[in-house]
1. A value of 28 was derived for relative contact order in percent (Cα under 8 Å, 6 or more apart); which structure in P, Q was it taken from?
2. Identify which of structures P, Q gives the largest calculated value of distance in nm of label points 7 Å out along Cα→Cβ at positions 139 and 211.
3. Upon calculation of mean count of other Cβ atoms within 10 Å over residues 51-58 from the atomic coordinates, which of the structures P, Q produces 14.5?
4. Of structures P, Q, which gives 287 when volume of the Cα convex hull per residue in Å³ is computed from the coordinates?
5. Have a look at P, Q and say which one yields 4.9 for distance in nm of label points 7 Å out along Cα→Cβ at positions 67 and 123, as calculated.
6. P, Q: which one has helix-only ellipticity at 222 nm (-39500 (n - 2.57) for each DSSP H run of 4 or more, over all residues; to 500), as calculated, at -5500?
7. For which of the structures P, Q does the calculation of distance in nm of label points 7 Å out along Cα→Cβ at positions 59 and 203 return 1.7?
8. Taking mean count of other Cβ atoms within 10 Å over residues 219-226 as the criterion, which structure among P, Q has the greatest value?
Structure P
Amino acid sequence: MHSSDKSPPAPASAGERASAGPPESELREAAPELSGVAALGAAALSLFRSGRELYSVFVRTLYYCARGRREPGAVLLQMYEIGNKSIFFLTVVMGFIGMIMVFQAGQQTKRVIPDLTMLGANYLELLVRDLAASIGALMLATRVGAGIAAEIGSMVVTEQVDALRMSAADPVDYLIKPRFIASLLMTTCLIVWSAAVAFTAGMITAYSMFDVSPETFVNVSLVDASDLATGLAKCVAYGAAIPVVSGHSGLSTFGGSEGVGWATTRAVVNSSLAVIVLNMLISAAAFLIFH
């Protein structure tokens with residue numbers, strides 16, 4: 001008999017086994033799971049850390065905006081990306097929103113009183129004070145916020161942001177500030193346009209479904225300066241929140257393409273949440289100030 005060419009491997013010595021450490025299965029079993037209180041504390045700590053980073057991005061954005069250096073080309077490009085590429089989307093959405101709101105409001109009002117002469121006045125007050133700004137900003141959070149996070153996140157995973165930092169340049173100055181300025185300007189313009197579209201669609205619906213003439217529907221008697229101030233404050237707040245929150249999500253990207261996807265999802269969710277929270281805070285402040 002000939003001995004085989006391959007001899008069995010020699011057993012590992014005790015020193016080698018000790019240096020190798022315990023098997024992976026034992027490590028998984030030994031890793032303790034977080035209890036309910038510990039998991040809650042970890043979530044609170046993560047939320048606090050994210051809030052601190054978001055606050056830092058916001059303060060640095062304001063600092064670079066106030067410093068005076070401007071990049072007109074970058075701002076104009078972002079104004080085009082935010083404004084021109086969002087106007088059709090907002091027009092369609094707000095048109096249907098206007099038709100649905102007036103139709104449902106007319107149906108409910110007719111159950112109580114047959115007179116619909118104040119339908120347009122109440123609808124216009126709601127549009128100016130809250131509806132146009134909030135619905136429009138939520139739509140912009142899905143389109144603009146996702147785009148900002150995806151673009152900046154792609155730059156992070158391809159190490160372009162690291163190259164900016166190595167060149168002693170702050171990514172907030174070069175990436176978030178132009179989008180912040182453009183969003184402040186274009187969000188206000190887009191929301192004003194959205195309000196006009198929604199009111200026109202509602203007027204057509206009221207005339208075709210409830211025989212309310214345009215002269216009766218166009219009634220500004222309930223809209224005052226407090227409604228205009230509240231609506232304008234919401235436009236500015238939403239226009240500032242969306243690029244800051246989305247830019248922070250983009251800069252927090254890690255990993256490859258999967259990380260960009262997570263950053264995009266996080267930007268849409270957090271921007272929408274910021275719009276809802278700001279809506280509540282501004283509405284409460286307006287109530288305390290004007291009433």
Structure Q
Amino acid sequence: MSSSANAAITFSFTGFAQRGGRTDDHADGWGIAFYERSGCRVFLDDQPACDSPLAEFVGRYPIKSKIVLAHIRKATQGEPMLSNCHPFQREWLGQSWIFATNGDLRDFNPPLRGPGPFLPMGSTDSEKAFCWLLQELRERFGGRTQAPGWLEMAPVVAELSASIARHGNFNFLLSNGHGLYAHCSSRLVVLERHHPFPTARLVDCDLSLDLGVLNRRDDRMVVIATAPLTLDEPWSPLKTGESRLFVDGESVWRHTHPDTRMFPAPTTHCGRGRIVADGPPVAR
């Protein structure tokens with residue numbers, strides 16, 4: 001989420017967490033990051049989100065933020081363990097960089113030059129891609145004492161993303177707390193909310209919320225997901241190869257790489273699969 005004002009995501013997260021093993025088979029861990037004025041608050045758990053006491057806590061605790069990244073994991077590379085849970089976090093030029101991806105990269109073994117902060121701690125292709133992205137950004141913008149602005153940096157991220165996407169589907173979100181960058185290889189959808197705000201109904205559990213009561217007339221927000229989280233709202237798909245930059249709940253930059261292609265969905269899975277086979281979703 002990218003928002004013009006600090007907002008809580010407890011409503012959306014309640015439905016999102018059900019996909020972590022109840023309404024979908026992304027049951028191999030989860031995580032969420034909230035950017036706040038003094039830093040970035042990250043929660044990670046290697047348990048299925050739909051049954052996680054920590055996820056239940058996050059769903060009830062109205063942490064307010066302008067940028068939030070959440071992820072539920074379906075393991076295709078790397079076992080279900082805490083070090084493999086997204087979102088991943090690294091420091092670069094005094095900022096906390098957060099990254100989460102949905103995809104599957106094959107034969108992706110870029111040179112990672114240590115020692116330094118851009119080496120993986122887990123065994124996923126996702127963390128490897130994140131480390132390589134930051135390593136290349138550091139080299140492109142070498143000598144800086146402050147991170148470049150997003151409008152300067154976005155075209156470079158798009159170029160690097162296209163290089164990685166040659167190895168497989170690579171849908172990801174990246175942020176440093178000032179902007180939210182999204183890249184689509186196979187599937188991402190975006191929802192732009194503004195006045196008049198609707199009453200939203202969750203896809204994954206029987207829960208509705210009148211957003212007009214909670215938001216001001218000048219509030220704006222963007223929600224990005226692999227699949228729509230709500231019913232009866234105008235979710236729009238991103239194109240294959242499309243990158244978008246969102247700042248304060250608005251789209252400020254867009255680029256589509258013509259050579260990016262969609263790969264078949266992976267057929268291997270090294271995780272748990274859906275843990276609740278039957279029964280209706282439970283609203284937390």
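1. Among P, Q, the structure yielding 28 for relative contact order in percent (Cα under 8 Å, 6 or more apart) is P.
2. Working: P: 3.2; Q: 4.1.
Comparing P, Q by distance in nm of label points 7 Å out along Cα→Cβ at positions 139 and 211, the maximum is at Q.
3. Derived from P, not from the others.
4. So the calculation was done on P.
5. Details: P: 4.9; Q: 3.2.
Source structure for this number: P.
6. So the calculation was done on Q.
7. Q
8. Q
Where a number appears in this text, it was derived from the coordinates with a stated rule and is not lab data. Quick caveat: nothing in here was measured; it's all calculated off a predicted structure. Cβ atoms are built from the backbone, for glycine too; each structure is taken alone.
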